[in-house]
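Following are the structures in question.
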Structure 1
Amino acid sequence: MLRKELVSYHRNGLGYYEVLTNRMVPEVNDVVENYAFDKSTNCLYVLTKNGNVVIVLEKEFAKYIKKLKDIPHLSGTALTQAIDKRNRQLADKYYVLNQRRGQEIADSTAKAQQDSLDEVLHRQLAEIDRANQKELYRRSHTAHDVPLGSSTLYCTFCDNTFNGSDVSETIGIDNDSIYFFTQEDGDLGLDHKDVHRAQITDELREDSAFIYHWKAFQKELSLSDRNRRSALGNLTDSYTSYINGLRELAPYGYIKDWDWDDENGYVTMSLSFVNTRKSKIRYIAFHFIITNDVGDVRCQGVFRGTGPVEEFHTSSWEWNNSSYYTWGDSSKMKFTKIVLTYMDGSQKILTGGNIVVDDDD
């Protein structure tokens with residue numbers, strides 16, 4: 001069986017209790033409560049005198065535990081809430097004990113010689129204050145919401161420069177580098193996360209708010225294998241959501257970077273098309289009309305392009321030498337139909353709401 005302390009408290013040399021997280025242990029002692037069993041993972045959650053522990057049960061023992069009516073079967077949000085409740089119980093318990101230990105130290109210093117009393121008392125109370133302030137800070141802040149102020153961050157991945165306010169989430173800090181997410185504008189009004197790496201600047205190193213936060217959450221901000229997997233999962237989820245959103249808004253594809261002109265009366269046009277289907281596009285035909293301000297049709301025609309255009313690839317075309325002529329009061333072009341011909345010869349005709357144009361460019 002695997003046993004992991006989600007949270008545990010252990011006494012240090014000064015007599016204060018320090019918190020440790022996600023530590024594998026060979027055995028579990030002093031069990032106070034078996035508070036949850038997750039049958040989907042065969043995990044038993046127990047509260048001990050000094051920790052919150054998850055035990056991965058062997059198959060036969062898991063069958064036995066399932067039959068016990070006094071252990072709640074929990075999963076999902078209910079399980080998370082149960083775990084958080086025990087973590088809070090432990091935090092409150094050891095906060096009080098640390099306060100008591102601080103008082104014990106304060107009382108013991110009263111017995112010291114008068115000439116050293118002030119120095120000893122100041123040192124011990126400062127230690128208590130630092131421990132309490134750090135705990136209060138951790139309770140009221142989020143590890144990955146790092147205060148970056150107006151710092152300038154140069155990304156070595158994309159060669160772009162960002163301000164601290166551009167950062168949506170800090171992934172972690174490794175040696176002299178900080179890894180972070182930004183929320184980037186995508187097509188069709190959607191956005192997605194991008195990952196970046198920047199060197200920690202001298203300005204940041206001198207920022208007391210940044211340094212204090214870094215020290216308070218040093219474990220959470222380390223680039224451990226677990227934190228790397230979590231960041232990769234967040235990035236994957238963001239791009240998956242973005243791709244699914246594009247497919248929902250434009251099931252067959254969409255036009256972007258579109259421009260047209262009628263200089264000297266002859267119609268020219270350029271655009272790009274993004275294919276959102278797995279089927280590869282061979283040919284594409286853009287049927288259009290041009291009207292004036294009162295809706296009179298001044299010109300109509302079709303511009304044809306050749307692929308291939310693979311799934312979520314973009315192809316671009318320019319038609320600068322067309323024979324289409326329009327009148328001088330022309331003001332608006334509109335696509336009336338788009339014909340997609342796939343590599344297998346099948347076709348899809350887009351009309352009405354199925355013609356999607358990214359107007360945010």
Structure 2
Amino acid sequence: MPLVANSKLPTFKRLEDIGETIIPGNNALHQDIRELHIGLLNMMPDSALSATERQFFRLVGESNQIAQFYMHPFTLAELPRGEIGHAHVNQHYETFETIKQQGLDALIITGANVTQPDLAMEPFWKPLDEIVEWAYENVTSTLCSCLATHAVMQARYGQKRRHMGAKRWGVYPHYLVERDHPLVAGVNTRFDIPHSRYNNVSREQFESAGLKVLVESAEAGVHLAVSEDLFRIVFFQGHPEYDIISLLKEYKREVSLFIEHQRADYPPIPDNYFTQQSAAILEEHKLQIIKALASGTAVPSFPETLITDNLDNTWHDTAEAVLNNWIGKVYQLTNMQRNKPFQQHIDPNDPLGLK
């Protein structure tokens with residue numbers, strides 16, 4: 001939580017000048033404190049529905065030990081669901097109509113599986129666009145993850161994602177492009193972020209739309225950017241919410257698809273993720289699988305336990321810091337009434353006062 005400048009001590013001004021959040025004493029006196037209500041539009045398929053909830057709920061819960069957070073998960077009826085997925089949604093999720101009536105302080109929108117060559121052809125396209133437009137006018141800030149970023153960039157800014165040919169898959173080094181933005185205050189200038197995608201929106205596309213890029217990777221491209229007002233929409237292309245085993249689970253799934261003849265080639269290992277020892281184990285496992293398939297013998301079990309013990313998480317602390325900064329700013333800017341996005345004195349076109 002931010003410091004309150006309760007005196008004229010010069011240190012407050014010096015801290016503010018280097019990017020620390022300082023609330024003027026008179027503002028703090030009029031700042032009402034309440035719980036925060038955060039929506040999670042979960043568009044992931046049934047197999048990842050609960051894991052995605054857990055990952056984002058955990059990041060929110062770890063971000064601030066003072067504020068109380070009420071999470072409001074919801075989804076889109078247009079997304080295909082099986083019996084178990086429907087039951088989970090019906091029992092635990094809210095409807096968008098209820099959320100619109102009650103209001104949110106912040107919104108997180110997840111990725112989704114796609115089947116069409118153009119996102120505008122997906123069944124979720126129109127309802128997602130409706131939610132994004134509603135949120136921009138009624139929610140303090142919306143955080144878009146991966147596919148959601150691509151959808152919003154196309155719908156709102158006319159910037160279509162581009163297929164990269166090969167999958168960008170692994171853990172990549174990133175650096176701060178804009179060090180003074182409050183979302184990256186206190187964040188290391190260099191850090192890692194996982195990526196898992198075939199498509200990309202480039203820095204040139206973000207900037208040509210008038211958006212601000214905050215974090216980039218020489219290998220993986222833009223990870224973090226913000227809308228033209230610098231806060232009301234936050235864009236992730238990477239997956240800072242991933243668990244330490246998320247990429248391992250994805251790799252295991254791709255290996256299974258190869259075994260089941262649903263994938264023509266054996267999957268490459270994710271970049272910069274496994275140790276040399278683990279990579280050697282997986283290469284040996286690959287040779288054993290190919291040999292077993294050729295001879296018609298039993299396929300060896302995936303060596304998950306051996307690999308898991310040697311994985312490193314080099315991104316979670318940074319993810320936690322960015323989420324903490326985001327939620328902290330939402331807390332300072334949001335109205336006491338949940339259905340109003342900002343306090344009365346806040347300029348919606350420059351909510352952070354940075355322009």
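Points worth noting:
- Origin of the derived value 4.7 (distance in nm of label points 7 Å out along Cα→Cβ at positions 25 and 217; candidates 1, 2): 2
- For -0.58, -1.03, -1.18 (log10 I(q)/I(0) by the Debye sum over Cα atoms at q = 0.07, 0.12, 0.14 Å⁻¹, calculated) the corresponding structure among 1, 2: 1
- Structure responsible for 18, with relative contact order in percent (Cα under 8 Å, 6 or more apart) calculated and labels 1, 2 on offer: 2
- Value 9.2, calculated as distance in nm of label points 7 Å out along Cα→Cβ at positions 105 and 265, assigned to which of 1, 2: 1
Bear in mind these aren't lab numbers, they're just calculated from the coordinates by the rules spelled out. Treat the numbers as computed from the prediction; the structure is a model and nothing was measured. Cβ atoms are built from the backbone, for glycine too; each structure is taken alone.
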